[in-house]
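Bear in mind these aren't lab numbers, they're just calculated from the coordinates by the rules spelled out. All values reported here derive from a predicted model rather than from experimental measurement. Cβ atoms are built from the backbone, for glycine too; each structure is taken alone.
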Structure I
Amino acid sequence: MIRILSVVLIACTVGLVAWGLITAYDTLMPVGRMWRTPAIKPHEHPIPVMPAGSVPTRGGEAFYHSAAAEDLKPPFSLTDPAVIAAGKTGYGYYCVHCHGKNDDGYGTVGQSFAPKPRDLRDAKVQTMAEGTLFKEISFGIPGGRQPALATTIAPEDRWRVIAYVKSLGPR
């Protein structure tokens, strides 16, 4: 019985000494164990109010994704030479790797695909509505190799690439 009491007394003594050392360390040392930190506490300062228009409530990718392809219209003329030239530049950045410099699907990356990327001068592509092309470029082709590029290419640049593709005409 005395042994059990001795063990309990020793354990309590060790516990109290440990608690005292930790408390002294937290109190006396300039950097404690972060019981009290200089961090900002929740609601210590008022949360700043966001200015109107910070979070979009209409438009954007959600609009393009939910709209029917036939309802999508370009924000500028697709026959404007400046738009076509900008589209050619965009094609060189984003599309030439797969569709190739001759727009035939034999790009550096595209020639290894099976099936290979579309020939952009094919009659099927050239007769496709602009909105359908926009949706395919933006959100990909299900079961196809066209990746979704909505997060890569700005909407206006996608329309410019479409202007360039449409300017190529059928083979």
Structure II
Amino acid sequence: MSNWYLIHTKIRQEHMALDHLERQGFECFLPLIRAEKLRRGALQVVQEPLFPRYLFIRLGTGLESQSWAPIRSTTGVSRLVSFGQVPAKIDDELVGELRAQSESSEVVLRHFEPGEQVVVTDGPFIGVEAIYQMPDAEGRVIVLLNILSKQVKMTVLPASIRKFN
């Protein structure tokens, strides 16, 4: 019999831990989500862990199952999540739902949401409040600026705006 458990990884080493555990023959699952990130002044969609520093591992509990001992010393692994001395079991249904969701990969966490208030941080309109509209095809973003009581559509670099606090 086998169950899902949770591995706590070292900072930003989820993929490394996953790779090394799978090379040792363990069945693992790292749920990923597509997220929009600001990189070098442009918005890019990247895949990142849904739960940073955690991944799931299926481990057997019978005598014929694989030894758990190598897990602790695996590159990228910090520890097996436990409550006291008992490793925390994860429900199979939860892992199944996470797998189905991550395979759809249509979910994207947006850096800016349409209609969100932003502030221009660079150029002639520095400090002016705007409303984020959408990214354009040339790596810039479209915003609506309030100028002289009129909304004006303008394109700017993503690095030239920040969320309004």
> Among the shown structures I, II, from which was the value 2.5 of distance in nm of label points 7 Å out along Cα→Cβ at positions 69 and 93 calculated?
Replying inline: I
>> Quick check on the output: 1.51 is Rg/Rh (Cα atoms, Kirkwood Rh), derived from one of I, II. Which one produced it?
In response: I
>> Taking FRET efficiency 1/(1 + (r/R0)^6) of positions 13 and 157 (r between Cβ atoms, R0 = 41 Å, to 0.05) as the criterion, which structure among I, II has the greatest value?
In response: II
> Suppose you compute Kirkwood radius over Cα pairs in Å, for residues 77-132 alone for every structure in I, II: which one lands on 16.1?
Replying inline: II
> One of I, II was used to calculate helix-only ellipticity at 222 nm (-39500 (n - 2.57) for each DSSP H run of 4 or more, over all residues; to 500), giving -14500; which?
Replying inline: I
